[in-house]
Structure I
Amino acid sequence: MHLIPKSKLYGQPAIHVRDFRRHVGDGIFDEEDLRSRLELSTAEAQALVMGLLADQYIGNALPRDGVAQYGLVATG
């Protein structure tokens, strides 16, 4: 992922989103993981998840204990 310095993705610094993607690797995460790691409000985390889902950077994984889980989508 090539980023322009100071660019934003879904209202968040693109570099922070990229670093989170690297942190997750092939694992799965939930909204709370994203919120905590990037120090976001609940609304910011929800907006980020919705944007990442819409643009297919992440996909739905099987829920765990009733909590939605997400995983990264493999890119070229």
Structure II
Amino acid sequence: MNVPVGDAISIQGELIKNGVQNVEFVIIPSADHSFQEVPEDIDLRYKERMSLESFKRPYSNSYFQLLEGFLKKAI
């Protein structure tokens, strides 16, 4: 809802084109741009985003797992 997936794909391409090799592209299902869980109902999703209630939702567990895995490989 915040940033089109195509923007992330473009950024990944630019990073690789400019020599950054340690790049991973991952889409976390049911998570927003802040890596927080989103409701399945699209109307509720918009309502929460406009009211900022979405920031009260928990972060996706997948986010932490992916971040930890990336950092382990990078260190």
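For this structure, a couple of remarks:
- A value of 16.4 for mean count of other Cβ atoms within 10 Å over residues 12-19, calculated from one of I, II, originates in structure I.
- Which of I, II yields 1.2 [distance in nm of label points 7 Å out along Cα→Cβ at positions 28 and 60, calculated]: I
- Of the structures I, II, the one that -12500 was derived from, the read-out being helix-only ellipticity at 222 nm (-39500 (n - 2.57) for each DSSP H run of 4 or more, over all residues; to 500): I
- Relative contact order in percent (Cα under 8 Å, 6 or more apart) - highest-scoring structure of I, II: I
- Identity of the structure behind 1.03 (criterion: Cα Rg over 2.2 N^0.38 Å, calculated), options I, II: I
Read-outs: derived from the displayed coordinates by stated rules, not from any lab. Just so you know, these numbers come straight off a predicted model, no measurement behind them. Cβ atoms are built from the backbone, for glycine too; each structure is taken alone.
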